[in-house]
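**Student:** The following blocks contain the structures, represented as C-alpha cells.
Each value in this text was obtained by applying a stated rule to the coordinates, not by laboratory testing. Owing to the predicted nature of the structure, the values given are computational and were not obtained by experimental measurement. Cβ atoms are built from the backbone, for glycine too; each structure is taken alone.
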Structure 1
Amino acid sequence: MVLLRKIKRGRRSIVWKFNGDAQYIDGPRLAVVWPCINRIQPLYMHQANDMQFLEVNYLDGTTEVKPGPVALSDDPLKILSIFTKDLIKLDANELLVLYTQKENETKQDALSVRNIIKGPTLYCPKPNEWIHEFTWHGEDGAHKTRIIPGAKVFQKLRLIPDQFYYNITDVRTSDDALITVKLMVFYELFDVETMLNNTHDPIADF
C-alpha cells in the first residue's frame, strides 16, 4: 500500500530509507511513503522573536547562537538539539560580568578575558562566554536584621545605592548593661573592576 503525505509550504521533512540513507523534502509537496521501505519524519520548526535567540548544538560538539527573529528546522543528520532562549535584559542601572575564552588558545592553555556589559541593552551571549554568578551574604528571610552567607545569588549587578539592616546583639555599655545596636548600612558600588579584583563578597567584608 502506498501512502501520500502532504508537506506544507515553509516546512521540511526527512525521508528515512530502509538502507539508512536519508533525503530532505521541502514543502509544498506530496511525498510518497512505501511502508517497510521508507519512513517520513516531519521536522519541528524552532522560532525566536526579536527578544529571543536560538542555541543550536551540533553533533560535532560545536554550538552556534542565532539572534532572532529567526526560524530553523530540526536536522537529525547535523543537529543534536535546538533551544529557544530569551535575550538578557539589562536596565540602565545593571551590568553583567562575562568571561570569554580566547578562540586562538588551546584547551590546555585556555585563557579567559573579563568583559563588563552595561545596560540599558539586550544582550545575546556567545557560545564561548559564561556569566559570572555572584554569591553574597544577605538578609535571612525569617529575620530581616540577620545576615547569612549565600543568601543572595544573582548575575545582574546593580549600580544604584542599596542598604541592609544589621543588629549587633549583646553589646555592653560602660555601665555593664547589655544592649542591641541596630544598624542600617548604606552602600554604593563605584568601581566594579576593583571589587572583582579584591573580593568575592563585599557584604561579608563590612
Structure 2
Amino acid sequence: MSRAVFACAGVEVEFELGGWSGLLPALVAGQIDVMWDTLYYTAERAEQVDYIVYMQAGTGGMTQKGNPKNIGGLDDACGTVFSVGLGTVEEAAMRSQSQACTDGGMEPVEIMTYPDVAAGFRQVENQRADIMMSDLSLLTKYSIDNPDTTEMAFKILTGFKIGVAVVNDADDLLRAIEDGLRVMEANGTKRELFIKYQMDPDLALATEVLRD
C-alpha cells in the first residue's frame, strides 16, 4: 500500500525497518518522516504526530471448515469453546460474554488461551476449540491459505482507526500521502490492494486527516 501511494503521489521514498517500540519515538524526534504500520489513532498520539487515517481494525472468528457449530457471532458463543490470545482484548471480551451467558441462564463460554497465533491455529484445526478469535486480516489470510480445514465464521469491525503517521508540520508530505490515498480510492486501486493481500475490503475507511 505504501509503495503504491508514494508512487501515485510522485514522492521518492527510502524504507527503513525498525523495532515497533522505537518507530513512533523516532518519528516524533524527526529521525524518520513517516511511520506506516498498523498504528491505531488515539488523541494522545495525534498530539505528537499528524495522521492520515485510511482503514479500521477488525476482529475475526475462525472455525473448522463447514462451521460445524453454526457460530455466526458472539450471540452464538454460549456453551462453545473459544480460543483467544492470552492477555488480549479478545480474552477480556469473551470473559464478559461468558458472564452474559450465565447471567441469562445459559452455558458459559469455555475459554482457552494461546501464547502465540500458531498455537491458536492448532487448537481450531485439532478441534479443541470451536472458534479462534484474533486480528481479522490475519485470520482471513490463514483461512484462505488453508481452505480444507478452516473458514471464517464471523467478523467484528471495531471502529478503531488505523492510519499513517507523519511528522508534525510536514504539510507538503501530509497532503501528498492524502492525495495519493484519495486517488487510489477513486480509481479502485486501494480496494484491489486489500483483496490482493487478503485483507477484508470492509476494513477500508475513507481517507481522513486527523491532527488532534
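**Student:** Quick one: helix-only ellipticity at 222 nm (-39500 (n - 2.57) for each DSSP H run of 4 or more, over all residues; to 500) came out at -1000 when computed from one of 1, 2, so which one is it?
**Tutor:** Among 1, 2, the structure yielding -1000 for helix-only ellipticity at 222 nm (-39500 (n - 2.57) for each DSSP H run of 4 or more, over all residues; to 500) is 1.
**Student:** Thinking of 1, 2, which structure, once distance in nm of label points 7 Å out along Cα→Cβ at positions 31 and 95 is computed, gives back 3.6? Don't skip to the end; give the middle numbers.
**Tutor:** Values: 1: 5.1; 2: 3.6.
The correct label is 2.
**Student:** Output the label of whichever structure in 1, 2 has the greatest value of mean projected area of the Cα convex hull in nm², for residues 23-86 alone.
**Tutor:** 2
**Student:** OK, next. Who wins on FRET efficiency 1/(1 + (r/R0)^6) of positions 47 and 71 (r between Cβ atoms, R0 = 41 Å, to 0.05) among 1, 2, i.e. which is largest?
**Tutor:** 1
**Student:** To continue, here is another question. One of 1, 2 was used to compute distance in nm of label points 7 Å out along Cα→Cβ at positions 63 and 151, and the result was 1.0. Which label is that?
**Tutor:** Value 1.0 for distance in nm of label points 7 Å out along Cα→Cβ at positions 63 and 151 corresponds to 2 out of 1, 2.
**Student:** So, one more: Thinking of 1, 2, which structure, once relative contact order in percent (Cα under 8 Å, 6 or more apart) is computed, gives back 37?
**Tutor:** Label of the originating structure: 2.
**Student:** Another question about this same structure. Which of the displayed structures (1, 2) returns the greatest value of Rg/Rh (Cα atoms, Kirkwood Rh) on calculation?
**Tutor:** 1
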